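What follows is calculated from the coordinates using simple rules that are stated; it is not laboratory data. Keep in mind the model is a prediction, meaning the values are calculated, not measured. Cβ atoms are built from the backbone, for glycine too; each structure is taken alone.
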Structure P
């Protein structure tokens, strides 16, 4: 089965095509917040590179987060629209799972960390198992101090990967049992997305396009700002 993977949870935009023989073509670019402008031309590009027509695609996989609100929305909406138009099922995969997958060979506990902005990170813990990784915790959001405390509590040697790990590398590296992955492991890979999704497609672990939903873990910045404007702090009344 031919799978199209769409990855937009972070500042990087990515897409890939893959089947049982592996990844056939992929594209990745970091262009700030220009996800909407980049994604559709990128999908067209990899289809031409792989000499694949859209009607040959059997399933669409999307990174559902957690991640940045705007990017997630672009990726999920595009995946749903294409799945509906092509009449194919979809598969949602976590951004934190995608960060952990390329380092599945490590003997260390894996900590996937996505920069959530505003001094916070999304994170999750994983360990190596035969053929891949196993998630050990729910996806969480917190500040770097909370993350460091949880790492210390494990008592394990850890490998931290993701743009959040790079941003707060100094704090993480103060923990003697933590190694921070390099820049090549900063963002989820569309190639990894296709690999994970293809295995799930063979097990027919699909959902319908309308069931695909992003994982935000917190409100969008605009919604938070609007709530703040609508519910200002009470002001002291006039003096008698």
Structure Q
């Protein structure tokens, strides 16, 4: 099964804990982890557009997504397809893309939700709607990551858990605030044939200085996404249905 290294990182407009605009600090944190795919949140550049591409050049990955203040985007070692941006309401957007790896397709969702509980309620409703995560045209395994702004018992946690499976690794997932992490504000959820083989919150001195959010890094495995009929169903339908190959997400 194909594996890759995934990072979710709220870079706080590349402003470190001392308020200095220092994109090289965030780039150094990313380079140190050697990810194949990075989900970035809270982009910005004091020079206007171009900050995303400059960050991509610093880390040696390809940039995908809108380069705008407060937005979400991807950095990836592999080519991404079907890039789209969806409004979640209250000025927040979800960036979506598809990753084809080892004959398997993965749907990617990258987002940053509002800290206001009522706004977050409405945003989660949009996220779980048929336009996004429950869209029947997106049948493959899915990775959803970003800044969910959820405290330990924040509104939306139960509803997300009903529809998605949060990555079980790392065991200790607190990553915010960086200098004294209290809860896992940044998260990665899965749906379908994908799982975490290993994971960590990057809590180096450099990461604690670069952003108020510590990055979350997972080694992810894309599992078998083929759909098989049960033997009994095959026997019952063999005489009536034409012979077809098992559909593959890819």
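Annotations
- When helix-only ellipticity at 222 nm (-39500 (n - 2.57) for each DSSP H run of 4 or more, over all residues; to 500) is computed for each of P, Q, the one that comes out at -5500 is Q.
- Read-out semi-axes √(5λ) of the Cα gyration tensor in Å, computed value 32, 25, 15, structure in P, Q: P
- With FRET efficiency 1/(1 + (r/R0)^6) of positions 62 and 166 (r between Cβ atoms, R0 = 25 Å, to 0.05) derived as 0.35, matching label from P, Q: Q
- Parent structure of the calculated result 2.4, given that distance in nm of label points 7 Å out along Cα→Cβ at positions 94 and 198 is the read-out and P, Q the choices: P
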